[in-house]
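Taken together, the values in this text are just the output of simple stated rules run on the coordinates, not laboratory data. Given the structure is predicted, the values throughout are model-derived calculations rather than measurements. Cβ atoms are built from the backbone, for glycine too; each structure is taken alone.
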Structure P
Amino acid sequence: MSAAAETILVVDDAAETLEILNRNLSAEGYVVRTARGVGEAVAALEAAPADLVITDLRMPAVGGLDLVRHVRENLPDTEVMMITGYATVEGAVEAVKCGAEEYLAKPFTDEELSAAVRRALAKLRLRRAARGASPPLPGARHGLVGESESLRAVLAAAAKAATTPATVLLTGESGTGKELVARAIHYGGTRAAAPFVPVNCGGIPEGLLESELFGHVKGAFTGATESRAGFFQTAEGGTLFLDEIGETSVAMQVKLLRVLQDHEVCMVGLNRGRPVNVRVIAATNKDLPGLVRKGKFREDLFYRLNVISIRIPPLRERREDVAPLVRAFAEKFARELGRPAPVISERALRSLVDYDWPGNVREVENLVQRLMVMTEGGTVDVADLPAPMRFSAPRETAAANRTLADVEAEHIAAVLASVEGNKTRAAEILGIDRKTLRERLRVVAPPEAGAGT
């Protein structure tokens, strides 16, 4: 019997084969996901890497050998196993050369499949042990890296939420990883083989949001030259992730409430609804109860969304996760750039841990990417870090005699310095839009004549 944490992705263009392998492997305790082709498999692996990929050799458009090569070049912590109904010695040799650990010819018995899977996963566990890698956290495969108790509590709550179809509300500051938690819930549940569709409600103009979510029919409005399904229909059978739900208007909130109540969507231009089977996960960095009290968010929708609530803590509340995150991002960008990951000096790492990270995990990723590109040599030291991270002298006494505007201006300047003046990234870190950032900058430092924006 396998450990339940071991995940297998089965790739085959034959629905019958997928069903049989899914049933047999699930009965042995593995977490099984399926894909009907290489393109679908690559997307699934980007969303959530697997411990083992079992792929057919011959499939339409792109074959299994290309998937084996992709896994070997991009996912060093994943094993690959090839199955085929066209078994030849040459095929087996080619599969092994590409990196497949096992090669199984169809038809095979349940015992042969089970034995091959056990051998492949045993090699994976041995390789992990040889390099001293500890077993990953339950959410590590979804990009949720860390060792803190608060992160473990988030992952435990996500695991429980994955076992139910209830709506989930994720709260936390910008950049804390709310979408990653949503993906962990989706791929940890029974809907893992169905689509996960993320929607940034704050990034879609209000006039287009209804059409984007619910779809429209031809002629419903000017420019609607053809009928088009919305995000709810696209996510059929799976999960719709509504990020920045607090940015929606009260009118849109009424329509979302009706969908959650009736499990039907009404396309723009139609008077009747269509049933949908979609699990909704919403996220916000705003104080929704406060918006409810102000009349800016419907109380009934809030309670519909808040069936299960998970708060993702900011990075300053889980500083022990900073070092693992820095190392993980360094390894990621090293693979992308085709160079060894740099060594982070102990002094630099201490400075990074002491920093408050107003942009949370997103800011860590931006910083590490910059260091990988700009730092010469194989070591990152304190001198290579942005100025706000190099100095940490106490400021409590001085701050007590300063105005709020002065403190805000200094913080904005520090964030801008950390991203080399990139206003878009700075706005993301500060949790405001770019227009608001420009207004704040105009107040604290009025532009000189002829200066750019």
Structure Q
Amino acid sequence: MIDNSIFENKTAAYLTLGCKLNFAETSAIGKQLSQIGVRKARDGERADICVINTCSVTELADKKCRQAVRKMIKENPGAYIIVTGCYAQLKPEEIANIDGVDIVLGSEQKLDVVAYLDELKKKDKGTAYTTKTNQIRVFVPSCSQDDRTRYFLKVQDGCDYFCSFCTIPFARGRSRNGTIDSMVQQAKDVVAKGGKEIVLTGVNIGDFGKTTGETFFDLVKALDEVEGIERYRISSIEPNLLTDEIIDFVAKSKRFAPHFHIPLQAGSDEVLKLMRRRYDTALFRHKIEKIKSIIPDAFIGVDVIVGTRGETDEYFEESRLFLESLDFSQLHVFTYSERPNTQALKIEHEVDTKTKHARSKILLDLSEAKLHAFYKSQQGTTRKVLFEHTQHGDVMYGFTENYVKVEAPFDQAKANVVELVTLGEFNNDKTALVGK
């Protein structure tokens, strides 16, 4: 049994790389440490404990993680170094061999960090604690606040899909979730803290309910009844799991924002087959048209990957034309990265780096045009804007329910407050509309 008195007045620094789910989980780790007396290190203060929560979605992400670990070690000499997250689960020994790392915690261990602290004794070599991915069963809820106004509520973890390009199922295990009752209670806790907006996060959130016999739609309906929350946003949800009944409900709900984030990944049916995705372009088009038919002002973000194995010039052009024909608001463009042990490595046709960059530029230009057109369509409308705390020069920013960024003169009294605002012209750098 560790004597918790040794942790009193110790300080911890946290670094999170990757997705919003990681940020929520880092917040949960921070709460665990605070409960035994560890406080968050102030800016510029050397920490006694460093927690680095890693990502492994691309080869570049792996590289950034290694650099981040070494930087934390250099900036906090003598600190007890804890590395966790997806990279830690996939390559624990690689991280444990970095000089200065003390413990590496896998996906199941990271949310029980206190049990592995070992009285903060520095080690000659890092020790890795992981569970085999196919044996990960525990779901640990977490909820974090970003540096603006939003809270990120983890409702689900893991994935059963095993797309050919993806390592996430190997890093996070099978799909699992908490109960609806526990999610509702966490939403109520956010209300008690003064929170107004919650983003529902997970690895494959539409798969919610696998371990509790419930459904994501049941969760959405239950959360919509929590008094005090102004709005929820649904983070990335697979098109085959975004049911028409969910879309219909969002259209008339009290609190769910008209904002959808839907991964397409490729606008070519042949490439979707190579990727082992569970839908085709016809289904994806139906979802976009369904949303726009009943929620014309909805913001729709779309994920797409360029340069994946098997993406010939013809298939990319097919994808580009398909995207051009859709009424979405913004693209999130990712460049394909080879990941070890994925089925995609068996696909023969490879896309060179120069072609990947050229294709990415084409889709980023398309995204910019689509976003500009969407913002332009919102000019003159009156929307509810939740303003953020941060001051940028003499202005502040907020977002409408349909995710339009709004600029206004800075006023501290408006922070974390929802106001009705008429959307005017673009600001100077064309990144937001000016509120009136």
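List of remarks:
- Computed -9500 for helix-only ellipticity at 222 nm (-39500 (n - 2.57) for each DSSP H run of 4 or more, over all residues; to 500) - originating structure among P, Q: Q
- Ranking P, Q by FRET efficiency 1/(1 + (r/R0)^6) of positions 120 and 368 (r between Cβ atoms, R0 = 41 Å, to 0.05), the structure that comes out highest: P
- Comparing Rg/Rh (Cα atoms, Kirkwood Rh) across structures P, Q, the highest value is found for P.
- When Rg and Dmax of the Cα atoms in Å, for residues 264-359 alone is computed across structures P, Q, the figure 21.8, 64 traces back to P.
- A value of 6.6 for distance in nm of label points 7 Å out along Cα→Cβ at positions 8 and 320, calculated from one of P, Q, originates in structure Q.
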